[in-house]
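Each structure below is given as structure tokens.
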Structure 1
Amino acid sequence: MIDQLRQTCRKLLEEGAVKVVIGYGQDKPSMMPHPVFITKPEECDRLVWNDLCFANLAAYITRKEIKALGKPAVIVKGCDERALVVLEQESQFTRDGIYVIGVACTSLPASGVGNPRAAKCASCAVRTPRYADVTIGEAAVGSSAVGSSSCSTADAEFAQLDEFMKKTPAERFAYWKAELSRCVKCYACREVCPMCYCNRCIVDKNRPTAIDTSATIKGNLAWHIARAFHQAGRCVGCDECTRACPAGINLRLLNQSLAKSVERAFAYKAGMDKETPPVIGSYSLEDKENFIQ
């Protein structure tokens with residue numbers, strides 16, 4: 001599988017079809033794979049693929065440094081490809097302006113990329129990229145069907161959230177105050193998120209200051225609530241924000257609460273269907289209005 005991946009990338013660079021390959025590298029077997037940017041065919045042997053390739057490489061497509069290199073090829077898992085769907089819908093790139101190399105997840109449903117650290121894998125419904133220019137590998141027998149929305153998958157996806165919502169409002173608020181009090185405002189969650197591509201983030205604006213930049217509970221609550229609402233109808237559940245957080249804050253739980261609300265109110269799941277208009281920027285006469293009070 002890795003040989004096929006390297007050969008595909010080498011051929012693309014040799015033929016000039018792309019100028020850079022965004023993939024995974026691993027300097028030592030004991031180290032975590034990290035994003036690499038390959039511009040020469042002979043460097044393709046640096047590329048790796050294993051169950052520790054967490055990073056959602058779609059996050060680099062919108063960066064000006066990458067755009068300056070020329071047409072990119074990006075390696076994506078099925079779940080990461082959902083981010084590309086959202087970014088294309090938001091006009092962040094044209095589909096013929098990138099080359100998508102899909103890699104199927106070969107782990108079983110209970111495993112997935114990063115077993116057992118990636119909780120998202122247990123409920124993933126997109127084990128094989130659907131819109132890639134080329135797909136390498138096949139999903140393991142027994143893996144969730146592509147695009148599946150079965151009850152078991154949905155139940156597994158929101159199991160932690162459903163359990164959390166059994167708490168009283170006071171208990172939930174106490175949890176988030178304790179959880180977010182550990183935030184140091186490093187903004188790692190923003191930097192790894194494919195959907196955070198603003199040239200200037202709201203937290204960087206200081207005339208006037210919209211959000212307290214200090215790592216206080218007030219500033220932390222304002223930041224994470226604002227960011228969560230900016231992700232509503234856009235978050236694809238890649239969980240990179242949770243993984244990157246040095247304080248170990250469970251941002252997955254916060255993002256899921258809005259994702260479930262959007263799915264319940266508008267029957268929309270971000271990045272699952274290229275033909276379905278995104279919730280933000282579109283409407284239907286059949287949209288529910290029971291949230292209006």
Structure 2
Amino acid sequence: MIVPTLTFVASANAVALSGGRPVFADSIGPDDLSIDPADVERRITPATRGVMCVHYAGYPCQMDALLDLCDRHGLFLIEDAAHAPGASWDGRALGTIGDAGCFSFFGNKNMSTGEGGMVLARDPQVRDQVRLLRSHGMTWDRYRGHASAYDVVRLGFNYRPSELTAALGRPQLAKLPANNERRNALIERYRARFDEAGLPVRMPFRGQIGSGHLAVLIVDRAQDRDPLRDALGGAGIQTSLHYPPVHLFDHYRTAYGHATGDLPVAEDLALRIITLPLYPTMTPEQVDAVCDTVAAYFEGAP
């Protein structure tokens with residue numbers, strides 16, 4: 001199965017743990033960090049069964065191209081929409097466009113229950129299998145009362161959400177549209193401030209509207225990335241990295257023989273990416289403080 005390398009490792013792990021082989025595809029470039037449909041098509045072989053696209057930072061992948069190539073090659077399409085609850089493409093909610101869609105409700109997501117997630121699928125047989133897998137492969141639902149007899153029809157897992165996490169999720173879902181709108185407004189403030197300052201940085205996905213999950217900054221020179229993060233940290237501003245390329249993690253190097261240079265676009269981007277603070281209650285003044293610290297770094301940079 002073809003997956004992007006610029007993603008959280010869970011995307012590839014899910015393929016490997018299901019008995020498949022993750023085949024990594026490159027990113028489009030610094031203005032669109034999602035999976036490159038052209039590179040996906042180059043990697044299709046007779047053994048390929050499907051494609052997983054990741055809506056990076058909550059922005060839709062190039063779905064026209066991905067749907068077309070999956071249709072022409074007879075492949076299924078899974079959407080990793082962990083970043084994208086509430087976002088859409090062509091009037092359709094992300095996660096509902098492919099054959100299946102997967103969401104995460106981890107604590108740092110736009111809509112959180114603390115942990116867990118959700119799977120959507122078009123095929124009723126796939127949905128039935130997911131229901132079995134989530135609860136030990138048993139033929140009865142433990143949350144619907146005691147059963148005097150039941151069967152186990154396949155191996156399964158303990159992946160059910162609890163009533164407590166569902167109770168957390170319901171109000172989060174109600175807040176999602178307003179929180180996403182707020183996130184997007186803060187990203188645009190970041191973008192406007194950096195444009196105005198004329199700094200050697202860029203923010204991808206210009207002109208696109210997504211869920212606003214991440215505020216991603218790309219520095220022009222890789223050698224500025226870590227010193228800039230240090231400067232931000234010294235000012236009390238936490239940053240992160242989304243993501244190290246999965247194919248360069250030790251397990252994937254060892255298991256599949258990957259090496260530096262296999263996916264050059266994503267590898268270059270991974271050396272220049274910084275994830276800036278972003279959350280719905282963040283104030284414009286806090287965004288300005290981040291931007292001022294970035295500008296101060298470049299004023300003194302060699």
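Computed from the coordinates by the stated procedures, all read-outs in this text should not be read as laboratory data. What you see is a predicted model, and the numbers here were worked out from it, not measured in a lab. Cβ atoms are built from the backbone, for glycine too; each structure is taken alone.
1, 2: which one has mean count of other Cβ atoms within 10 Å over residues 91-98, as calculated, at 12.1? Intermediate values should be presented prior to the final figure.
On the way: 1: 12.1; 2: 18.2.
It was calculated from structure 1.
If distance in nm of label points 7 Å out along Cα→Cβ at positions 3 and 179 computes to 4.6, which of 1, 2 did it come from? Value 4.6 for distance in nm of label points 7 Å out along Cα→Cβ at positions 3 and 179 corresponds to 1 out of 1, 2.
Assign the value 2.2, calculated as distance in nm of label points 7 Å out along Cα→Cβ at positions 43 and 211, to the correct structure from 1, 2. Walk me through the intermediate numbers first.
Details: 1: 3.3; 2: 2.2.
Working through the options, I get structure 2.
Upon calculation of helix-only ellipticity at 222 nm (-39500 (n - 2.57) for each DSSP H run of 4 or more, over all residues; to 500) from the atomic coordinates, which of the structures 1, 2 produces -9000? The read-out comes from structure 1.
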